[in-house]
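Next up: some structures, all given as structure tokens.
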Structure 1
Amino acid sequence: MSLPRLLALDLDGTLLGPGDRIAPEDHQAIGRAMRAGITVTIATGRITTGALPTAQACGMRGPMVVADGAVLADTVDGMPLSQHPLHAAVVTGLTQAMGSHALQPFWFLHDEIHGEHGSEAVAGYVRTWSPRLSLHATLRHSAAWERRHEVAVAIGVGLREGVERTAQWLQELHRDSVNVASFPLDRENRWAMLVRDRQSDKAQGLARLCLREGFKASEVAVVGDWINDVPMFQWAGRSFAMGNSPDEVAKHATERLTKTAKTGGGVAEAIGRLLG
């Protein structure tokens, strides 16, 4: 089997283990893949400022997929190369709907996150996407309001009932233009909803990267572990699910790895199989 021309790696639960640590064997394997002529990049839900340190630590060059496919960013300087944000009108209405249903809103731009005071209890969770988080009295009356046309991903956190009502509002008004995912957040009965443009997932982000760089889907291998990795598992020529992936996620990959993010070595295991 020929080598892929592009290898895209998820971060959390895949390349990054506890404490955002990269296992030494994974770091070394990325170097081997690059020396073999494979372009290695990142495909992550994190925004640019949350992914850039890892890309630079691994010596990656070229575009990376961030914000779950909404943004292509340069791994050298972090500048956006292309963006598919939510429509500003959707962001405006969604922010108002979140407030009506007692949800704490967060806007994820390519370079920073904006939220409102009162959300400090979940700030640690939100900072997993990027350490650059600014809180305002209200988003509407903040400087961030002028950048609402740049929102790549919007998140609301609150009780399940509020999340479900806001999701229902979105489905009624914007079902053809957005993707919505809802999930329990913690033992405090808090839930989160994640909203992004329908043209934004990791597969579509990688497709745009490949169009830019001249790769075919059949020449791409990917490694991931979670639900947001399923689109790229189904799209890429070869896909690897981490050992810690749920069965309903792993079944969409062409291969399952034995290593986990906790043990480290999953990326090295995938690269070992690719290099034969």
Structure 2
Amino acid sequence: MTTASIPRPSRPLRALARAWARGALATLWGCGAQLNPTLAEVSGRTVEVVEAGEGNVTVVFESGLGDDWSPWERVASEVADEARVFAYSRPGYGDSDPSPDPRTATRIVEDLRTLLEARGFAPPYVLVGHSFGGTYMELFAKEHPEEVVGLVLVDPRHRDFTSACEDAGFEGCTMPASMVASLPKVQIAELEAFASTSDEIEAAGPFGSHPVRVLAATRHRGFEPGAKDLWVSMLGSLADEAEDGEQIIFTSAGHYLQRWRAHKVAEVILDLVPADES
């Protein structure tokens, strides 16, 4: 039997399997709220969302290329014990319907703002993004600083890293074309659109006065040592763009800091959540 001949489980069955897995992981971790994704209808499309916790400020999570909301499971669960959280799967990921719209950073940011409004999550926000998602959240924060009280970028891909890496003569700066061709359409669309992200962010202007924390990993598969150093250095320069910016380096840690350094990442996020006024 070929893989293509195996029917995909229905959404209810997939949801049941994920619920079982979350329960098992909650038992293993021993802390944090249990998160239960639901399906919301927004602008005529189904979107997978996670909404938990309470508070006047919402911590909003954005995932990287190829990921649904689930890499944030451990971090969001811990944050939800002390604050309100919102996570979701972008169009074409998880149980979210695909979108015919361009997958530019600007479009993704505006889709997210529309989703937040539709679900009743008004500003202010602490924005949290990983990898490509970090770059999307950088644009969100620069375009709408009045809506943001804090920004945490978890090993984000700097908007100019690819060009700087290639100019330096390093190999492995980006995904090989043969690998890109094998990716799902939504990932190819996001990869192709990412080339315009630098111009979109430049047009948006600087960060607001909110604190910006840039978390950098030092282990990246496929990068030669010089490229790894460049990655960390460029993330340091990104933190320097903010009035209240700080780079936090996680030595001997890989790209998915939200999985392997979950508690530390949650601590950084919660440090930026203002105390609720009584």
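Of the structures 1, 2, report the one carrying the highest value of mean count of other Cβ atoms within 10 Å over residues 39-46.
1
With mean count of other Cβ atoms within 10 Å over residues 55-62 computed per structure, which member of 1, 2 shows the largest figure?
2
Work out the source of -12000 here, i.e. which of 1, 2 gives that when helix-only ellipticity at 222 nm (-39500 (n - 2.57) for each DSSP H run of 4 or more, over all residues; to 500) is computed.
Going through each structure in turn, the value belongs to 2.
Assuming 1.0 is distance in nm of label points 7 Å out along Cα→Cβ at positions 103 and 151 as calculated from a single structure, say which of 1, 2 it is.
1
If distance in nm of label points 7 Å out along Cα→Cβ at positions 87 and 215 computes to 1.1, which of 1, 2 did it come from?
Here the read-out was taken from 2.
Looking at structures 1, 2, which one was mean count of other Cβ atoms within 10 Å over residues 71-78 calculated from, given that it came out as 25.2?
2
Using mean projected area of the Cα convex hull in nm², single out the structure from 1, 2 with the greatest value.
Largest calculated value belongs to 2.
Which one of 1, 2 has relative contact order in percent (Cα under 8 Å, 6 or more apart), as calculated from the coordinates, equal to 18?
2
Each reported figure results from applying straightforward, stated rules to the coordinates on display, with no laboratory input. Not measured: the values here are computed from a predicted model. Cβ atoms are built from the backbone, for glycine too; each structure is taken alone.
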